[in-house]
1. Quick check: 15.4 is what I get for mean count of other Cβ atoms within 10 Å over residues 110-117, calculated from one of 1, 2. Which structure matches?
2. Name the one structure among 1, 2 that relative contact order in percent (Cα under 8 Å, 6 or more apart) of 20 was derived from.
3. Name the one structure among 1, 2 that Rg and Dmax of the Cα atoms in Å of 17.3, 50 was derived from.
4. Match the computed value 3.3 of distance in nm of label points 7 Å out along Cα→Cβ at positions 22 and 222 to one of the structures 1, 2, and report its label.
5. For distance in nm of label points 7 Å out along Cα→Cβ at positions 182 and 246, the calculated result is 1.4, so let me know which of 1, 2 that is.
6. Where does the value -13000 come from, among 1, 2, when helix-only ellipticity at 222 nm (-39500 (n - 2.57) for each DSSP H run of 4 or more, over all residues; to 500) is the thing being computed?
7. One of 1, 2 was used to compute mean count of other Cβ atoms within 10 Å over residues 30-37, and the result was 16.4. Which label is that?
Structure 1
Amino acid sequence: MSEHELIPSQAPAAYIQHHLHHWAIGHGFWSLNLDTLLFGALTALLIAYVGRRVVARLSSEAPTGLQSLMESLIEFVDNQVKESFHGHNPLIAPLGLTIFLWVFLMNALDLLPVDLFEFAGNHLGVPLQLKVVPTNDLNTTFAMAISVFFLIIYYSIKVKGFLGFGKEFLYLPFGKYLMPVNIVMKLVEELAKPISLAMRLFGNMYAAELIFFLIALLPFWAQPFLGGPWAIFHIMIVPLQAFIFMILTIVYLSLAHEDH
């Protein structure tokens, strides 16, 4: 039996191992996870397409359901920015909305049956081995977190200047006589931001997918009793993780804009 013909009831361990590998090219550090790039790009294009469609059909007299939904999301994100961001930067609200929608859609792919794309590919004569959820890949979560980290550094220097930013590293929180301790603590504080952002999102999505794999290995009569409740619970996790990533980004950028 080839790895593309694995059936959960016949090879449980091999089935899980099969689904933990990416569709990738290359080796080691220079490998590319094509499934992550593909589904990440598709969700991004979907957001761009829907946004363009809504803008092209804007109506104040008879708004469509999609327009009402987008307006509600924009208002929701705008309120979060007003509550959490203490400063003025026109980039923050669009950035928060983009992060929320993109992470939400990537997370939502986890609600699809784990074997759906491979099953379709096998019947079309195209054997596939995919990890469909981009946020289940550390490369995705760290790339997003590092991008936020660069924005934090950029705005910290822009608002406070090189001198003010340097003083934070040298003099806070214990004053000028404990500069080495201050530098170490500041480095830990700053590096903890992207690491916590990336690991929180990845850890939750990775664990959720593993549970779906385990449920898929159960007898068919037991799957609805466990799969249904877990899917309902996971429906809450999907937007929650997107919200957490968005709100922490807003908070971190707010701290970067504080010059006192």
Structure 2
Amino acid sequence: MKYSMCLSASPAKFEAVPFTGSFEKNLRLISDMGFDGVELAVRNPKETDLDALLGCLEAEGLSVPAIGTGQAWGEEGLSFTDPDREIRKQAVERAVSHLPFARQTGAAVIIGLLRGILTPGTDPVQAHEWMYDAFSRCCDEALKYGVRIAFEPINRYETSLLNGAEEGLEFIEQVGSSNLGMLLDTFHMNIEEPSIEGSIRLAGDKIFHFHYADSNRNYPGSGHLDFASILTALKDTGYTGFLSGEHRSYPDGETAARKGIEYLKSLGIE
């Protein structure tokens, strides 16, 4: 198994990114803990010195398996399903703007809450059409760069759009792009899936990336999830990508990251 840790390229409000402060210092800590890569959260590539980030990553020997786009939603309110056509347009443009760096690093581009929520008064069928159109355009552009798009099923308390793996597979089939898959997250799966292991096996080769957090959204081993069974199911699918830590920084970022990777590695599932 290969391990990565979520790290924001700039200050962020999202609580499930354990590290804050100096980017270079955090990379060094992450590398020293035995992680193989960093899942980068980038709000706006045009306002970020990506060459400098890449230099720091190369200095620590860390890969970039995925790029998170959630800050465009969390910090700016951009989404694929906003009733405002201009906001939808900006959301797609923001997603597409990640593609050059994704090609350079070999990363997948994650679409989580950038897809949006069902706003009051919006017809669910219309929201689905907007979402379908946005994903289709992003996938078409991503194909030109050889980049994969990974959308994340997110629990019902955060959005009513694409909550579970089975629904996600139906959406992938509808869009029909070979470079569209899923990011599965154990925290969300614990809420939505009848069986985490069953849904992992159902998703199979459509799993492009994987997030780990325990049932309480803290580091693995601090809640009730059976990670030995979960990782075995993931291995059975033939998944060879990264396991990426997206959990809260309790009791602090460094301790949480260290305890999480140590616990997962102790299970002996390679």
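Each value in this text was obtained by applying a stated rule to the coordinates, not by laboratory testing. Every value quoted in this text rests on a predicted model; they were computed, and no experiment measured them. Cβ atoms are built from the backbone, for glycine too; each structure is taken alone.
1. Numbers: 1: 15.4; 2: 23.8.
Only one of 1, 2 returns 15.4 for mean count of other Cβ atoms within 10 Å over residues 110-117, namely 1.
2. Of the structures listed, the value fits 2.
3. Working: 1: 22.1, 70; 2: 17.3, 50.
It traces back to 2.
4. It was calculated from structure 1.
5. 2
6. Source structure: 2.
7. Values: 1: 16.4; 2: 19.0.
Checking each candidate, the match is 1.
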